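Multiple structures follow.
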Structure 1
Amino acid sequence: MPTRTMRAIRLHEHGGPEVLRYDEVPLPEPDPGEVLVRVHAIGVNPPDWYLRDGLTDLPPETRPKFDLPVIPGTDVSGVVEAVAADVDDLAPGDEVFGLLRFPSFDGSAYAEYVAAPASDLARKPAHLDHVHAAAAPMAGLTAWQFLIQLGHDHPSPFQPAQHRPRTLDGDTTVLINGAAGGVGHLALQLAKRNGARVIAVASGTHGSFLRELGADRFIDYTRNRPEDHVHDVDLVLDAVGGRDSRRLLRTLKRGGALYPVFFGEYDDEEIARLGVTVSGTQVRSNGTQLAELGRLLDTGAVRVAIDSTFALADTRAAHERAARGHLQGKIVLTVA
């Protein structure tokens, strides 16, 4: 019997968007505990271009092992095609979405079909199309695990202490840097839903969008530096990172905390002098938490924004769009 095949994006070498190849590959078979998903849409995330680049942005001790060629991607929305014999809570025809096998780089989501751990999946919100559902998993779970509930006891590779989300309520002020991006715009909504006052930082073109999502105050970082205008906040969620992240420490009150989603550079002496903390975690696949987020998405209590969509065959163009930055929401690949 001939091998069944599908189309997928693979990396045979590391480099820029030009190394993304549209290949014909064997159809995967679900292992125990897995289901085969016919993919309708795929969320594009920073780890996808980290993998494409060879993980050079990650500290060597945190780099997962993988072999080339590799199919990138972690976020999918689609329809269950087949299930392993030991899976009894999903069936062919079920619509699902999920963050697959993260923090490994074995998600293999940039494809027409993917074998996915059933525990990483949740039922797709009925009122959400596949494009919006595929945009939600990694960004939504990152916001959830930083701000609401960690949901696992795995040690963080980035710090010795376990990350513990703070209680958010009407007495809490949260500053979100990079508020218009994938993590930022979902974190804004989750913080508001829990009663917090939210200060959103992004470029000026995103002001009306962020106010519509509930931001109490908007700062255009191209005109004003947040640390010059904001003081005594309880929590900073920095979805930008980089060398400038440490300047946001000056917006915090004593006892406040900065949560870096991406790597930043901080000075221990300055942190101690200011009386603040820096705490992060590494997002992990969690079908149970995703189902909770899915219920909020289904009712419209939280919504996910789409920056742009590209066909799977045009993944190179999607990565080029990501490289230009200033995203408003998520980039999504679609599968015919």
Structure 2
Amino acid sequence: MLNKPDELLNEARASIDRSATEADIEAVRIGFLGKKGRLTAILRSMGDLNPDERKELGLRANRVRDEIEALIGEKKRAITAALRAERFSSEKLDVTEPGKGVSLGSRHPITRTIDEICRIFANMGYSVTEGPEAETVFNNFDALNAAPNHPSRDLTDTFYITEDILLRTQTSPVQVRTLRSTQPPIKVISPGRCFRADTPDATHSPMFHQVEGLLVDEGVTMADLKGALDAFAKRMFGNDVTTKFRPHFFPFTEPSAEMDMSCFVCRGKGCRVCKGSGWIEILGCGMVHPNVLRVGGADAERYTGFAFGIGVERIAMLKHGIEDIRLFYENDIRFIGQFA
């Protein structure tokens, strides 16, 4: 019995030498060292021996196990090296073949439009600030002078997370956050995503982008607002466009206005883009309401200011002749690639 481990070692060495594949060497390992292997069977039979013999047999069996494992590992490495050498000798690489073409991506037209708008206003001295997309009801409505019964507060228009938190419906809440955190003079723009419960169609989307503008200082007038937005329109669409302002209503500005721009396609003669009117509505604006200034902590007797909101998708659609807003969000590479 004490000599059986050494006899198994000799047999295992011979079997390992005969092994030519990874399957062969695995079969040797299982046959000698597995749960039902021959060396394991010897160890299980030690119960019939006296303590001294069990100790001696255990020492020999463990030594033999270590040697067999070492031989198996060495044989596995030799087989793997031989297979690798065979594969390398049979495989060939034709370095003259052309490589696979890699198409470069491009910035999304919405991103490009936001960057262009920000660049125009940065050249006018505006800095860029941002606010959270999940906003408080207070900042989105109350602080912006929206009445408690204002239609935009309804569940049919606004995505509410809780009673006090919602997905902002506009970038105007950044006005309040900026006024509370910064002392006038203030001159900022804020680009970002907005959300409204709209049914998607060619001109509406439940998610869209705006660029909010805010300027607060002493002596700011409507003339300053008109000059800034007229300069923006000319830099965005060409120096030959003209602008006009129509009275409108926004809770957070007084007076309020919508700005139209002469059609840059037909030059005011009337076409499909401007629906024959010669004018295109591009943004809303107005003088910051004194109530908003007070909520923001600014002295409404000392400071005045103006604000405006630019719909990014509308600017992009006008600038690039896109008729369906849904194209921006379908992620069709053929569409996005046109703006590379």
Structure 3
Amino acid sequence: MDAEEPTKKPALPRAPDPPPDLESMSDDELLRMRICDLKLKIAGTELESRIEKLDAELAAKGIAIKPICYLGDEWFCPEGSATIAIPFYLAHPRLKKLEERMMMEVEGGTETWCMRLLRHEMGHVLNHAYLMAKDKRWQKLFGPTSLEYSESYRARPYSRRFVRHLDDYYAQSHPEEDFAETVAIWLTPDLEWRQQYRDWKALEKIEYVDGIMQKLAGTPPLVFSRAKISDASRLRSKLEAHYKRRRRTYAQEFPDFFDADLKKLFVGATASPDSERAAVFLRRTNKSILSAVSTWTGEPKFTINRLLRALTERCAELDLRLKTESAGVEIAAYLATLASHYRLTGRFKGP
């Protein structure tokens, strides 16, 4: 009788690879990494406590559902879903630094900013979960959802028909964004929205949200899709390609700067040889001008920076000099005019 063969022990499952040491990496090393290989998680990060804070705000309002938050490539609520994508770079301080270097700002990088965005995206979740946009009253107050989204929309800064929550008068961009912004205002703790929006047409919208959510308190959702789009754990593109795509999105085709415009702002070297060079001045004041123009026009810092760099280079070519001490104010006004024209028309200058 043959001897019994020894029983083979089952192979032990392979331990998962440890997450990479992102802190020790240079920017160039990070940019060569695939997003999925960053091994990012929400658990244990500042995002975890912010999501818990959102859940507590929802519970205080009697809302029966909690969103499923995950790391994606941008802030997003997939159509018809109860999920919220949070940009992956917010899950690690080293990636936040890279994001600031590549895009000049970190969207949602502070707790206040992050909570505003979470409440906004929750507005979309509620809209999807309870099919609110099908309600005739909803359509009368906010408008038809069939309207196309547009990057350039004619914002009315002094309109009282819309709440003001995110920058750039975002509620005015589309009916669904109007609703999401209205929900965000309603959700914000300790906000006296009845007092703040007294005598505003927007108050009717907030009261509608307040009334319908009271009726739905404790009610399970009609739809609860767990769909996740652009899940960071599955994104195989490298950070380099990710930022190339995003920077291309904001890299508008800039108009040639008319010399006549520049000569109104500055003077030639022969007229004022001892004055500071305009290009040197613009490089020195870049951050303050950039911040002011971006804040008040709503255009991304990356786009404004490209405009400012083009202006600086042209000033250097023409060897222009400062004309007045108020040059910084005038430059900021000029850039704001270009950016506002783009916001209204989709172009930085007219034909």
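None of the figures in this text is laboratory data; all of them are computed from the coordinates on show. On a predicted model such as this, the values are computed, not experimentally measured, just so you know.
Suppose you compute helix-only ellipticity at 222 nm (-39500 (n - 2.57) for each DSSP H run of 4 or more, over all residues; to 500) for every structure in 1, 2, 3: which one lands on -14500? Considering all the candidates, the number was obtained from 3. When percent of Cα pairs over 27 Å apart is calculated for each of the structures 1, 2, 3, the largest result comes from 2.
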